[in-house]
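Next up: some structures, all given as structure tokens.
Values in this text are rule-based calculations from the coordinates and carry no lab data. Since the model is a prediction, treat every value here as computed from it, not as a measurement. Cβ atoms are built from the backbone, for glycine too; each structure is taken alone.
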Structure I
Amino acid sequence: METTEGGRRVVLCADDYGMSAGVSEAVLRLAGQQRLSATSAMVLSPRWHEDARRLAEWRGVLDVGLHLDWTSDFAQAAGHGLRLGAAMRRAMFGGFDQAAARVEIERQLDAFEAAWQAPPDHIDGHQHIQQFAGIRQALIQVATRRYGARLPWMRVSRPAARWLDVKGKIIAAMGADALTSLAAREGVPTSAVLSGIYGFEAEEDVYARHMARWLAEAPDGAVLMCHPSAQPDAGDEISPARVREMAFLQGPAFADLLRSEAVRLVRGSELYQR
């Protein structure tokens, strides 16, 4: 893994593996360049089984986790999904039904394990739904029952105080503290700080400037999420930003930045799991 001896440790996680050909190809290329330390898979995608096979080369090198999904087109096609706004309203006004959420979480974990042939190293959520009311309780219940002493780590979507713009505040308010407290009571390992939140601007050099700030300010042990794609996708509203991310992450400027900031890319399972 492209890294610097000593220095601060950061988990660089590419979200949405399996979403599309371009996203999966980006993760595989970046893994080959040692430019990632984790990825999170969308197992409701019809691509997941084949893309899991392609990812197997990086077993034990990357953390591979479940990108729990309630808001994508895949989730809506599966019958339980909602648009993000509707999901947020449900979480804020009564929460998701925990029994139904447990069933869906089990289904997605079954799909993950059937293709990957192992439990997930971590669990996070598409558009941060892992910490929504009703889902977070069900998730901790399922994880502790299912995995016992070898629990996956949970990604908590809580930006550091210096990164709390409006978007960051909204994400954190959807349950970061509640998920952290619930996980601590049940002995489930969690990450502490999430970086990589921005407005998905696609203008030239914007992502490079964001990344320079994120790496300069990241505390030791932070998770930095990214959303690269190797090719445009007309059906994906953030596709231009994904392509920009990929261009930067695979280029020499990113490697130089890691060295200048003395940041090591490490797996979350090395940091958070007991």
Structure II
Amino acid sequence: MTDEPQALPQAIETWQTTLNWQPTKSQQAQLQTLYELILAGNRQLNLTRITEPDEFWEKHIWDSLRGIVSWQPEKETDSPSSQEFPSLPISVSAQVIDIGTGGGFPGIPVAIAQPKWRVTLLDSTRKKMAFLDTVIAALGLPSVTTVSDRAESLGQHPQHRAHYDLALVRAVAEAPVCAEYALPLLKLGGFAVLYRGQWSESDTDTLKSAVAHLGGAIAHIAAFTTPLSQGIRHCIYLQKTARTPSEFPRAIGVPAKQPLG
């Protein structure tokens, strides 16, 4: 027996068939290092219960990147290993915020796949943010920064409100709550991606009502299965279509206690 971390799967064919992309050797090395650093940090911090390499690859890395795949058809290229990630229609140097990042997901895999994006990792747990600062440095990701704060506070901060092109919210709260966290932070035309498991028409109706209060609309709902375990997943894409009223987000704790709908 050995405590040495195992290698993540290369999964070249799976990357290509599911995301129309695959990591370069450098990106694959970064993902492997991320895995090893998270396992090491798990000894002191509650970062994840997912530690086996295949499960980690699918549920943390692949799942993170599936959320930013454009729903527009992409053209094939002759050089898959060097192609750009087929991402959402936002600028090459987009400002991105990962709300409730926890152990750095989805923000850090996204930053590895999209090195020109400027990614802010947001979480209220200072110890996790301090740990992620060391991970960012070890991975050589100068475009990634951390902020220790609550989404309700940041959404009212003049330096952050209406500042981001893309907001990512994964495993944080109910969808209307996630929308209230994300939409105030977006520029007009920006997108929020809500990572969800099961999803229903009634969920869509509730969310549609919530985002109407926030200056947003549901742009797309993507349903898919994970490539290894065939788990059911959804990504809900919201677009900022109008200015968010100044009363949103509401005070700390209120969105979760009294979700819009």
Structure III
Amino acid sequence: MISRAAARHAFWKLGFMLRTGAPAWSLCAYLRCNALRRLSGRSSPDGTNYEEARDDFRRYLKHLTIESDWFTDGIPAILRAVDIAGLKERDALNCLEIGSWQGVSACFFLRSLGQARLTCVDTWEGSDEHRNGDAASPQVLATVEAVFDTNTSAFSGRITKRKGTSLSFYQASTERERYDLIYVDGSHRSDDVIVDAVNCFKMLADGGVLIFDDYFWTYYEAELENPASAINAFLRMKRHRLEILSFDYQLIVRKRPGGARREQA
């Protein structure tokens, strides 16, 4: 049985989706994905393996310098999406991360995806919530780049660090650059999120996986200033080119080849 608190939170999520412009088909995908997630969990071999992988990585984090863990709850969903997309079967995965902070997600991708290469894009100056002191102390903010460098040093041969805004990264990139997996966790202002969404989808290889963090994040008082409104606009724009693989706090989609249309949900 679901608790009253959980039921209220579930209804709040649905209301939030409607208020931020989620298309009807994405509401269906949200309900379907969450039903499948509850059914899989530890009741299936795959669900057990994904949760064990999450717990193993949490043990690994104890050896790093980490102020806050905002990432590992989403590991089972990410691993499930990676398996659905068959990414582990690809040779020499090329991955991109928009927003790296102290390197938790970077370490996970590099540790979990064999010989994948990862490009990390960040200013290492923090976003609004960090600079306002709501998500990081001044001491953490002052040392975040050095901590990232130390935490990711074990993977130095497979990581490329690009310091600057995501927009400057897109402007400097070539039209031919393609990535098999992209994780978007940069600025959370809706204007910036839609820029990241459109540009990252353009750089995503067919069949590749795009992960948006913090769909239900509500830092800004005006709900439409938060990531969900931009992600919803992106879903409407690219409806025929994507398939939703997972939908909760993180939204994970797979890119369909050009010209292929997805059947209506």
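Tabulated results
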read-out: Volume of the Cα convex hull per residue in Å³ - structure with the largest value, from I, II, III; value: III
read-out: Parent structure of the calculated result 28, given that relative contact order in percent (Cα under 8 Å, 6 or more apart) is the read-out and I, II, III the choices; value: I
read-out: Distance in nm of label points 7 Å out along Cα→Cβ at positions 99 and 243 - highest-scoring structure of I, II, III; value: I
